[in-house]
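For reference, the structures are reproduced in the following blocks.
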Structure P
Amino acid sequence: MVSQIRAAATLLGLLTVLLGLLYPLAMTAVAGAVFPGEASGSLVSRDGVAVGSSLIGQSFAQPGYLHPRPSAAGTGYDGSASSGTNLAPTSAKLAERLTADGEAMRQATGAAVLPADAITTSGSGLDPDISPAFAAIQVARIAAARGVAPDTVERIITESITRRTLGILGEPRVNVLAVNMALDALAPAPMPQGETPTASAATPAG
C-alpha cells in the first residue's frame, strides 16, 4: 500500500513538473523565438511606444479618424469586459437600437445602404477590423476633417485591406488602428478647440 502511494506521488510530482512547468516554459520560449510579435500580443508601436494591438479594437470618436464598429464590451472596447449584447434577432430592444443607429449613420455618412458592421456589434466587442464597405462610407468625413482629398483617404484604406486567407478563408477587412496611424502620418487630424488628444482620438490606447 505504502509503495503504491509512493509510486503514485512520485509520478504525480514528475508529471506536474514536466507538464505543468517545463512544457509551458518551453512552448513560451519557442513561441517568443519563432513568433515574437504574436507572442507579445501583436502590439503596435509608434515612436517606440505601444499604442495598441492589431488584434484588439479600441474607440476612435474624432471625425478625422476611421471609426470602428459599435462595441458592447463594458463601456465600449473595454478589454476587461469583452462581450456582445446577447440580444436575439427578435429582440425589440435590438431593433430599436439598430433603427436609431442606422438613421444616425445615414445622416452622418449620406449612405443609403449601410454595411451590417456599421451598426451591429461583434461577439467579442473588441473587433479591430471593419469591412471595406464600412470604411468607404467614412471617407468623405475623414477627408473633410483633415483637409485632404478623398482620393488620398481612399488610397490609404485600399492599401490597408487584408484579403481572404488563401483566397477563400474569412472576409476582406480593414484594421482600424493601422489606417488611423497611416492617416496621422499623412496629415495629423485637427483637435476640437479646448480638447487634447485622447485614447479615442489622436493617441490610440494601449
Structure Q
Amino acid sequence: MSSIRERNQELILRAASQEFAEKGFAATKTSDIADRAGLPKPNVYYYFKSKENLYREVLESIVEPLLEAAEPFNQPGEPAEVLRAYIRAKIRISRDHACASKVFANEIMHGAPHLSPERVAQLNGQASHNIARIQGWIDQGLMAAVDPHHLMFSIWAATQTYADFDWQISTVTGKASLDDSDYEAAAETIIRLVLKGCDVREGSSAA
C-alpha cells in the first residue's frame, strides 16, 4: 500500500511541477494536474488536501536540493574547489529539477508569498554564509576583490537560466532538448568564467 501511495504522490508532484511551471499558481487547475498525472481528481485532494498545499510541496521539493548544493560552502576547501562544486550542483538542479526550479524562480520573483518564513530565513542564512565565505577568501588574497553579493547573484543567474530558458537554449543550439554534454559544457564554461574572471588562486588552502 505504501508503495502505491508513494508512486501516486510522486506522479502528482511531478505533474504539478509541470503545470505550475507552465501556467503559474493562479491559472493552474487541480483537474489539469490530475489529468497530467493520469489519476482521478479526488486523489490530488486525498494526498495533498488542497492546491495550495501541493504548490508548497513543489517548492519544498526544490528547497532541499538548493540547500544541499551550497554544502561545499559549509565544508573546508579552497575557493576553486568550493565554487566548482557549487556551480556543478546548481547546473544539476537545472537539469534534474527544471520545472520545480521554474516554479521556485517565479515564487521568488513575486516575493515568496508561499514560502514559509522559516524556509526564507534558512535560504537567506545560507546565502549570507556563502557570501561571507567569499569575502573571507578575498580578505586572504585568494581571489580578486569582486563584490561577493553580485558574484553570487551572477552564479545564480547563469545556472538558473538552464532551467528557465531551456526551450530558448535548445532552439538556439538547434536541438530538440539539451543532453548531458550540454549541461557539462555549461558547467565548464561558467566555472571557467568565474575562476578566471575572479582570479581565483588554484591550489590555495582556505579555512
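What follows is calculated from the coordinates using simple rules that are stated; it is not laboratory data. This one's a predicted model, so the numbers in the text were calculated from it and none came from an experiment. Cβ atoms are built from the backbone, for glycine too; each structure is taken alone.
Below are the figures for this structure:
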{"item": "Comparison of P, Q by mean count of other Cβ atoms within 10 Å over residues 92-99 - largest value held by", "result": "Q"}
{"item": "Highest-scoring label, criterion being percent of Cα pairs over 22 Å apart, for residues 12-107 alone, among P, Q", "result": "P"}
{"item": "Mean count of other Cβ atoms within 10 Å over residues 20-27 from the coordinates reads 15.4; which among P, Q", "result": "Q"}
{"item": "For 12.0 (mean count of other Cβ atoms within 10 Å over residues 44-51, calculated) the corresponding structure among P, Q", "result": "P"}
{"item": "Structure (P, Q) behind the derived value 21.4 of mean count of other Cβ atoms within 10 Å over residues 84-91", "result": "Q"}
{"item": "Mean projected area of the Cα convex hull in nm² - structure with the largest value, from P, Q", "result": "P"}
{"item": "With FRET efficiency 1/(1 + (r/R0)^6) of positions 124 and 172 (r between Cβ atoms, R0 = 30 Å, to 0.05) derived as 0.35, matching label from P, Q", "result": "Q"}
{"item": "Answer label among P, Q for the case where helix-only ellipticity at 222 nm (-39500 (n - 2.57) for each DSSP H run of 4 or more, over all residues; to 500), calculated from the coordinates, equals -25000", "result": "Q"}
